[in-house]
1. Looking just at relative contact order in percent (Cα under 8 Å, 6 or more apart), which of the labels P, Q belongs to the structure with the highest value?
2. If helix-only ellipticity at 222 nm (-39500 (n - 2.57) for each DSSP H run of 4 or more, over all residues; to 500) computes to -25000, which of P, Q did it come from?
3. Match the computed value 0.9 of distance in nm of label points 7 Å out along Cα→Cβ at positions 92 and 140 to one of the structures P, Q, and report its label.
4. Could you figure out which one of P, Q the value 12.9 for mean count of other Cβ atoms within 10 Å over residues 12-19 was computed from?
5. Out of P, Q, which structure matches 22.9 when mean count of other Cβ atoms within 10 Å over residues 28-35 is calculated?
6. So Cα extents along the principal axes in Å, computed for just one structure, reads 48, 36, 35; which one of P, Q is that?
7. When distance in nm of label points 7 Å out along Cα→Cβ at positions 52 and 68 is computed for each of P, Q, which one produces 1.6?
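None of the figures in this text is laboratory data; all of them are computed from the coordinates on show. Since the structure is predicted, the reported quantities are computational estimates derived from the model, not experimental observations. Cβ atoms are built from the backbone, for glycine too; each structure is taken alone.
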Structure P
Amino acid sequence: MKKYMNKQFSIRFIYYFLGMMVLALGITLNTKSLLGASPIISVPYTISLITGLSFGDLTLFWYCVFVAAEFIIKGKNRKISDLLQIPLSIVFTRFLNLFGSLFQLPTDTMVQKLIILFIAIILTGIGAAVTVNMQLIMNPGDGIVHAIAGKIHKDMGTTKNIVDCTSAFCSAVLGLIFKRNLMVGIGLGTLIAMIGVGRTIAVFNHFFKETMAIQSGLN
């Protein structure tokens with residue numbers, strides 16, 4: 001029995017790790033489309049474009065801000081285990097830097113950009129679904145949404161929309177202040193990602209969530 005449980009946890013961890021890599025690849029390709037970043041990380045992406053600093057390093061800092069905000073928002077409900085999101089973020093953002101340096105894709109035409117964006121949204125949705133479904137360490141982007149949802153007593157979907165819109169607004173303000181351009185780090189891809197990633201998660205979970213849960217011992 002114990003051996004069987006260890007096997008299930010190993011499967012669960014493998015799924016989680018693969019999901020994290022797929023998510024990092026999806027986010028990277030989103031930026032490579034040159035149509036704007038995913039809303040939740042549009043702020044570090046905008047700052048990266050303005051300053052020339054590493055997108056991965058700035059995302060790590062942004063994730064640490066999210067974790068700190070979670071601790072404040074949760075109050076007495078905070079858990080020490082929430083801090084595990086920080087080492088997770090370190091690993092995750094290293095993948096962002098790695099994939100960012102590996103992929104140099106053609107973006108000469110709008111068709112090419114849209115193809116890259118489409119692949120990015122699919123990968124981002126699948127990666128997000130897998131990592132969340134494995135119920136291990138929550139990605140800070142999901143963690144801050146979960147914390148705010150509990151505080152304002154709204155569902156995750158509504159809160160996700162609020163956080164996405166707020167992030168995009170902050171990115172637009174940064175672009176306007178430093179580059180006199182609202183669209184420095186956001187664009188058509190940002191809007192499409194707000195809709196497409198959620199739909200991808202829903203479709204993926206419809207077909208695969210139950211099977212993965214059984215394989216990993218979560219069902």
Structure Q
Amino acid sequence: METIQICGAGKRIKDAWIFKDISVICEAGKIYGLIGRNGAGKTMLLRCICGLSSLSEGEIIVQGKRVGIDVEIPDSVGVIIEVPGFLPNLSGYGNLKYLADLTGRVKKERIEETIELVGLNPKDKKKVGKYSLGMRQRLGIAQALMEDPDILLLDEPMNGLDNNGVSDVKRILKDLKSRGKTIILASHHMEDIDELCDKVYRMDQGHLCE
């Protein structure tokens with residue numbers, strides 16, 4: 001089943017095209033890799049898919065709804081884009097509880113379960129401001145997962161993780177794929193891309209090729 005359709009998409013800032021003429025279809029139960037140098041447009045494409053940035057041309061359809069037309073922010077999409085931002089004076093659980101209370105979609109038990117899934121302790125009172133980069137990344141993954149979304153957009157999710165953390169994330173992503181989730185994974189690590197992805201696209205000078 002098609003969950004994401006990108007049709008002739010282009011994004012321009014002033015006179016410069018960040019990407020142009022991109023058309024891709026993503027299906028449920030598959031992981032799609034997105035590779036390319038820094039500044040190639042990968043992050044901007046993910047931002048447009050989840051509604052954080054608007055297209056200059058073309059359209060993106062997520063679960064049958066046109067982003068920016070039928071819906072501003074698509075439902076059931078979990079996102080990690082760039083470094084996850086959290087309130088430094090709250091614990092990991094406190095941060096996720098604060099976000100969950102904004103939508104009212106997630107219960108306490110689900111927050112605790114998701115924090116444990118990524119290898120953190122939901123009872124830990126340590127403030128996020130004192131977290132290591134790897135702990136912040138794990139918490140960011142928990143945030144993306146806690147509403148059990150159908151689609152995951154992950155920009156460099158392995159950043160700051162040690163070998164155990166990388167193994168944990170790979171295991172989680174393989175399980176989510178088996179449950180029919182659609183995952184787009186942007187990464188510089190070709191080993192991770194090769195192991196996880198069903199199809200890989202390269203972003204080069206604003207153009208996408210398989």
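1. Working: P: 37; Q: 30.
Structure P comes out on top.
2. P
3. Details: P: 0.9; Q: 1.5.
Answer for the origin of the read-out: P.
4. On the way: P: 17.1; Q: 12.9.
Answer by label: Q.
5. Details: P: 22.9; Q: 19.5.
Clearly, the read-out refers to P.
6. Values: P: 61, 41, 28; Q: 48, 36, 35.
It was calculated from structure Q.
7. On the way: P: 2.7; Q: 1.6.
The read-out comes from structure Q.
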